[in-house]
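Nothing in this text is a laboratory measurement; each read-out follows from the coordinates by a stated rule. It should be emphasised that the depicted structure is a prediction, and the values quoted were computed from it without experimental measurement. Cβ atoms are built from the backbone, for glycine too; each structure is taken alone.
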Structure I
Amino acid sequence: MTKSHDKTTHFGTETIPEADKAGRVQGVFNSVASKYDVMNDVMSVGIHRIWKDAMMDWLAPRKGQKLLDVAGGTGDIAFRFLKRAGAGHATVLDLTEPMLIEGRKRAEAGRLQDSLDWIVGDAMALPFEDNSFDVYTISFGIRNVTRPQEALNEAFRVLKPGGRLMVLEFSQLPNAGMQKAYDLYSFNVIPAMGKMITGDRDSYQYLVESIRNFPDQETFLGMLRQAGFENAKYRNLSLGIAALHSGWKI
């Protein structure tokens with residue numbers, strides 16, 4: 001029988017001990033935190049903003065709701081949620097404190113400071129009581145979690161009955177030729193951009209590799225259902241470069 005400390009996981013194309021992954025991921029985001037938002041714009045030609053708006057369109061935030069945004073980093077999703085809801089509260093949780101610091105520097109953070117909390121924490125062991133939030137979101141973060149199924153289980157635990165989960169993550173294109181072309185771009189262009197803009201090629205090489213290791217849309221949908229979510233569905237964005245997964249705690 002495999003002991004827990006002998007278990008391995010992926011870090012890009014490397015196979016590493018599970019216990020090492022969180023620290024390695026923290027190192028990546030510590031390195032790129034100050035230029036993270038700029039790099040997102042460059043890598044996606046701004047399309048990540050359209051994907052996040054599509055997330056809000058499907059989520060349809062309502063006044064007074066409490067959001068937990070996990071791996072929320074610089075606050076992109078939290079700010080969008082509060083703007084759409086009109087009034088509510090957002091808790092941004094991230095494993096990497098420098099990302100949260102960058103979020104607090106943003107102009108929106110000053111205007112919404114009474115509606116925001118910034119907390120350092122682990123998606124697999126959330127520091128919140130059961131049934132605490134109306135909405136749980138995680139955007140481009142769950143593929144960096146050591147055990148994504150445990151993160152989904154935790155999401156189910158902290159959501160109130162009737163609460164909703166929504167995950168935005170890079171995914172798989174349904175056409176092999178299109179996927180090959182996208183991989184050529186990802187592996188050859190994005191790390192070079194990372195080097196040019198942030199001075200860090202290796203972190204962006206890992207981020208590209210982590211996308212390829214993440215489960216496809218149907219497999220991930222099954223993971224939501226395994227965690228207990230009902231009425232679970234997904235929508236492809238940009239032909240499947242990214243996907244939105246939605247589920248309800250009923």
Structure II
Amino acid sequence: MSAKNHKNKESQWFGYEKVAPDEKTRRVEGVFDSVAARYDLMNDLMSGGLHRLWKNKFVRMMRPRADRSLLDVAGGTGDIAFRYRALAGDAAKITVCDYNREMLKVGRARAVDRGYLDGFEWVSGDAADLPFEDRRFHLYSISFGLRNVTRIDDALAEARRVLRPGGQFFCLEFSHVKNDLLQKLYDEYSFRVIPQMGEMVADDRESYQYLVESIRQFPKQGELSKRLLNAGFDDVKVTNIMGGIAAIHVANIY
């Protein structure tokens with residue numbers, strides 16, 4: 001497949017349903033409008049709290065410092081941003097950018113609850129068309145958000161554009177399991193339990209059915225690494241978590 005034909009191929013898929021790209025964007029926004037208030041609770045239930053450990057590892061890998069500005073994309077509820085602040089200190093400069101305004105509302109409220117009244121910028125924006133100037137940030141992070149972006153390759157190019165020379169890209173995302181037995185168990189849990197849990201806890205089975213399907217449509221580890229290189233990044237490294245249930249991609253700009 002040529003690079004041209006390969007680009008943004010996920011833009012036509014909403015889970016397993018084929019749709020127009022603009023329709024995908026609209027429907028993904030609807031999903032997160034629906035789940036925003038209980039998003040973090042559902043993450044705890046779905047992962048048995050393990051997502052907290054994964055995120056802690058993810059943020060530690062960034063080596064947080066107050067002099068390293070962070071852009072956290074699709075991070076509206078502040079989960080990554082607050083972890084970065086806790087390690088980098090009160091002088092840290094953190095920008096949270098999310099397409100969904102409901103998620104940003106949750107994040108702002110959580111920041112106030114924690115006494116974080118400054119040091120954060122909350123911006124509504126599209127990952128594939130970021131509202132920031134070139135070479136602004138030292139670090140770019142996206143956690144469990146890239147698979148919901150309509151135009152993934154455009155988002156990777158935008159990440160490259162807004163990072164300074166010497167900057168780093170970090171992505172934590174559900175990925176693809178390597179072991180066949182683990183894959184069968186994971187599929188059974190994903191397709192039988194998670195949508196039912198969404199119905200019971202969030203009164204929204206369909207949104208969680210989409211989230212499960214979106215994981216299966218997301219690029220495999222090696223493919224995403226190649227697409228990061230195509231976007232202009234250097235030295236891409238992958239860390240699998242729990243046999244590939246999740247993966248952390250780190251890419252540099254030299």
Structure III
Amino acid sequence: MSPVVRLLWFGGSVAVTALLVLLWQLIATYSGIPPVFLPGPDRAWNALVAGIGTGELTRLTWATVERMLYGWVLASMLGIALGALIGSSRRAREYIGPTLELVRPVPVSAFMPIVMAFLGLSGRMVLVVIAIGSIWPVLLATVHGVSNVEPRLLEVSRSLRFSRFQTLWKFALPNAQTDILAGMRLGLTVALVLAVIGEMLASEAGLGYHILTTARSYRSDQLFAGVILLGLIGLASNLVLQAIEWRVLRWRRR
């Protein structure tokens with residue numbers, strides 16, 4: 001894609017966002033809905049600037065981002081390791097695959113009471129819930145990528161008399177990079193959602209608990225400021241992973 005086309009796409013996305021913000025402002029101003037329920041973007045922006053100025057929103061944002069990243073890194077490491085082991089063994093896929101497909105559709109909320117029973121309403125509970133929820137995209141993507149290695153690469157591996165670990169490290173995992181990175185991007189989105197939900201349940205400091213308390217006290221401008229920050233976190237994390245993916249996979253474009 002040429003730079004001009006990319007610039008046009010970027011300009012179009014900015015224009016759509018600006019129109020949505022304008023529509024929000026018009027609805028908040030002329031629909032008759034009280035600001036206590038629907039503040040305009042001007043009120044939300046003022047609350048956002050004020051919260052960052054006092055340092056409160058900055059502290060809460062870092063708490064949520066830290067919790068999200070810890071859970072996501074833990075889930076990614078376990079997902080890649082387990083996925084590589086399962087994907088590299090046909091027997092493991094035959095025996096464990098049905099169990100994975102059985103557990104995968106179960107919502108993370110079903111595991112929350114079990115985790116709470118062992119860890120209580122604590123920060124560790126939130127971290128474990130994030131890891132449980134965000135491991136599945138990485139695990140399943142790794143299994144798929146490792147189990148679909150190019151047959152010619154396997155022939156090269158056998159001709160070089162590579163061990164199973166060498167084949168996995170030199171051929172299978174590089175071949176699965178695209179799938180793994182896509183699973184990690186999806187897992188990071190899940191981690192952010194679960195960090196917010198976990199903070200609400202466990203009353204842990206973060207944007208999730210901030211949104212809950214401001215909603216209960218009808219401080220809608222601060223509520224929307226927290227929601228805007230969550231959207232910015234999601235956007236920034238996705239852009240960072242896209243840049244990493246572009247750099248890691250640049251050898252495929254040669």
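Summary table below
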item: Label whose coordinates, when mean projected area of the Cα convex hull in nm², for residues 137-176 alone is calculated, return 2.9 (choices I, II, III); result: II
item: Entry that produces 0.30 once FRET efficiency 1/(1 + (r/R0)^6) of positions 169 and 201 (r between Cβ atoms, R0 = 35 Å, to 0.05) is calculated, selected from I, II, III; result: III
